[in-house]
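Please find the structures below.
The numbers here are math on the coordinates, done by the rules we state, and not lab data. These numbers were taken from a predicted model, which means no experiment stands behind them. Cβ atoms are built from the backbone, for glycine too; each structure is taken alone.
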Structure 1
Amino acid sequence: MIPNFLVARLDAFLHKQLEGGGGIPVYDFGNPMNEAALASPDSISWRVFRNPLSLFIGGISAVLMELAEPRVRSGVWDHTTFRTEPMKRMRRTGLAAMVTVYGARTGAEEMIAHVGRMHAKISGVTPAGVSYRANDPELLRWVHTTALFGFLEAYHRFVTPLSSAERNRFVAEGSAAASLYGVLVPPNTETDIWQLFEQMEPELESSEIISEFLGVISRLPLFPLQIRPLSGLLIRAAIDILPPGIRMALGLQTGFKLSPAGDSLLRFLGTQIDHLQLNSSPSALSCARMGLPPDYLRPRK
């Protein structure tokens, strides 16, 4: 069992990440009362995005896959504050994901429209001379699909195994948000995800930016001090769940293997954390907004 003092620290830490400040917007997941989100409280998405450990693992895995695509990599590295203010960038990205899943529909649509306007301003040329636009539907589809896979696979592996039907349902649940972000043909099944991976593999490549990204992530204070030593293990887990072909394209096929002991430890922690009640979490606040008990999503033993 995770001790109560650590639960309190994790809840306080989570609250701090979502409270705004330093250019991070404040979002009230508890209002407007009874306004539905893009996904329902009974969705697989509301279950998956509730677990901070698997979200971290899946998020890192998703970014690695995004950075494997040269145009996406140039857009992220040349037009965002990831290099100069990585913690702020991570908090903004995390908040956007939470609002997309749990936020009241009007607020989520407003935020997504803002992101779209920002993307419309971003364009450039890769080092290889290939032009790109951040609002290119093809690139948006890649980003959306890698995020789906990362979060789904991390939850399935380190928290609770999901059936094929549940995995397909999770993918389909993302279609509404994907369309709002500008994805013209979002994946609707897990098969669609793997078909896109197979299609994109020849275009993917390694880069010095991958190593730079991993170095930045390893130094960020993304967790309370008491569990921060696990950061390296979580990064290994994020690499371990990458599809083999993409992992090879990134040059990460050796030196990052997650040991059986590390795998077992993360499975134990993922399950334990899933049973915690973190009252500051978007999931708890959003359940209350919908007139449900704050622990509505908490697994029952």
Structure 2
Amino acid sequence: MSRRRLAVSLDAVVLAVTDETPRVLVTEDGDTLPALPSGPLDVDHDATLERGLRRYVREQTELELGYVEQLYTFGDRDRAPDADQMRRLSVGYLALVHETAAAPGTRWADVHEFLPWEDHRDGSPEVVDDLQARLASWAGTDRQRRHRVTITFGPPWDGIRALERYELLYGVGLVDERAHDDHRPTSEPDAGQAMRDDHRRILATAIGRIRGKLTYRPIVFELVAEPFTLLELQRTVEALSGVGLHKQNFRRLVLGSGLVEGTGETRQTGAGRPAQLFRYRPEVQLERPRPGLGQPYR
């Protein structure tokens, strides 16, 4: 029996927050599904995996990346169309940028186009009720299954479990990718736009990662342009976390954390009095071991 070959791809979740919307950069090519910027590792020329990733993003999207971190390596044996011939490893990365004009063949898409169940800023979306009903039918009276459904979809809702939710939906067969991998027609109601290969799985991983980091790292400041108002900062955090936050609680949390400092300037944002402008204080990382926003408060 012949040995399977090994292929390594580098896949980038490039995130921005624009007009209070979490956005991900995707590539599109004719009739194929939306995909993350990606490409195979060039073992002869890519000195590091990250350099290879940056090169692919630059070539495919004309975007130079700043903040980048490795997410996870995906390598499930049977989640590839040619699994009998090739073992595919996908090294996922998270990149945070400010949105720029999309290059030909790419577009900035709302993250919730792919993960519609993750947006709880205005309460639980309708798709969650439908999915929970179908998951309850799948779980039946099985205690372990019922426990898994509750842990992933709540209540209470835990935004950090984004990957676990997608994996559960995939396992039960409620997303198009599972139908594709099983070589059967899609028969379930639409649960978000499918993506090529395992790219929606990688996107869910990135969303869970950034939500977790909001609590202990000043990562949000990679996405908000300075100077900013506290309301602009709040809207950015809400876009990433997927939940609405209490304005006064958030304001007290940020001002008491030492994360920001006033610029002494104001900006007129509406009919009321001008809003104070702030900037990030990088010195906070020397003052506190985990300089994040803590748990979001509604």
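So here's what we get for this one:
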quantity: At a computed 40, 38, 24 (Cα extents along the principal axes in Å, for residues 52-131 alone), which of 1, 2; calculated: 2
quantity: Relative contact order in percent (Cα under 8 Å, 6 or more apart) - highest-scoring structure of 1, 2; calculated: 1
quantity: Structure from which 0.55 was derived, FRET efficiency 1/(1 + (r/R0)^6) of positions 180 and 220 (r between Cβ atoms, R0 = 30 Å, to 0.05), options 1, 2; calculated: 1
quantity: Answer label among 1, 2 for the case where distance in nm of label points 7 Å out along Cα→Cβ at positions 204 and 252, calculated from the coordinates, equals 0.9; calculated: 1
quantity: Test item: P(r) over Cα pairs in 5 Å bins from 0, in percent calculated as 1, 5, 11, 17, 20, 19, 15, 9, 3, 1, 0, 0, pick one of 1, 2; calculated: 1
quantity: Identity of the structure behind 3.3 (criterion: distance in nm of label points 7 Å out along Cα→Cβ at positions 116 and 260, calculated), options 1, 2; calculated: 2
quantity: Label whose coordinates, when helix-only ellipticity at 222 nm (-39500 (n - 2.57) for each DSSP H run of 4 or more, over all residues; to 500) is calculated, return -10000 (choices 1, 2); calculated: 2
